[in-house]
Structure 1
Amino acid sequence: MAYCSEDDLLKMIPQSELAELTAESGEVPDSLIIIDAISKAEAEIDSYLGVKYVVPLATPPAQVKALTVDLAIYHLYSRRSVVPPVRQQKYDAAVAFLKQVAAGQIVIAGPQGELPTVAKAVTDATGAIRAFTRDTLADW
């Protein structure tokens with residue numbers, strides 16, 4: 001399930017700006033490029049959230065949708081090698097937020113306050129003490 005859609009991007013930037021960022025002619029937004037930018041944003045989010053949660057999230061919270069939009073728009077601008085300062089700030093803030101989630105300092109919650117499925121903790125495994133070592137087998 002996608003964390004956001006083209007319509008979500010259009011709520012943040014006008015269609016003409018989206019067309020300039022994606023289409024070579026600049027008239028109509030290129031959906032394939034938009035999907036690619038959203039996929040990059042989702043992968044980036046999953047790389048951080050995967051530390052604490054099972055990803056991809058089945059029902060992404062509004063926070064995750066907003067982060068995906070900000071990251072996707074940043075990726076569209078970086079495609080043109082000119083990222084406005086406000087987009088860079090939003091990207092940096094999103095990454096900082098995701099780092100805090102990965103560190104366990106912030107918890108993301110769904111619309112009714114439910115938490116996404118938490119990933120299982122990895123425990124250290126140890127084995128039994130070795131019966132045969134170089135020292136014990138030295139006389140053989």
Structure 2
Amino acid sequence: MKISCPHCQKVNQLPIDRLASGPICGACKGDLLSAPIDVDEQTFGELMTQSPLPVIADFWASWCGPCKMFAPTFQASAAKHANQALHIKINTEENQGLSQRLNIRSIPTLAAYVKGKEVNRVSGALPAPSLEQFIRQAVAA
């Protein structure tokens with residue numbers, strides 16, 4: 001999978017099975033998982049079948065006010081939980097088929113996946129303490 005470095009923006013090619021090994025950028029040596037990763041339907045499918053880490057998915061849209069307000073909280077959580085849980089963002093406007101298939105009815109919606117199975121879901125922008133609890137439950141699952 002391709003991951004843009006959150007520090008220098010260099011695109012890195014990373015096998016999904018290496019996600020749990022603390023991957024770093026080939027250019028700047030920064031942590032590749034310290035920010036949410038934008039994924040499409042294909043990459044989402046690959047992560048569900050291959051990710052060794054729990055996946056925390058934020059389903060959002062660019063026109064959604066609560067989504068925009070929640071983005072910094074999700075960003076901070078990705079930095080805090082780098083290499084413990086993979087934070088991904090799925091734009092529901094660009095990935096409508098995936099959103100329909102997963103029954104995403106409102107945004108923002110957060111879903112936690114462990115070994116490809118959904119273990120938790122919540123709609124609405126969470127405050128940081130609630131997001132922390134949501135992630136702890138996924139990591140413990």
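Any read-out appearing in this document is the output of simple, stated calculations on the displayed coordinates, not a laboratory observation. Computed from a prediction, not measured in an experiment: that's the story for all the values here.
Hey, helix-only ellipticity at 222 nm (-39500 (n - 2.57) for each DSSP H run of 4 or more, over all residues; to 500) derived from one of 1, 2 reads -15500; which structure? Attributed to the structure labelled 1.
When Rg and Dmax of the Cα atoms in Å is computed across structures 1, 2, the figure 22.2, 84 traces back to 1.
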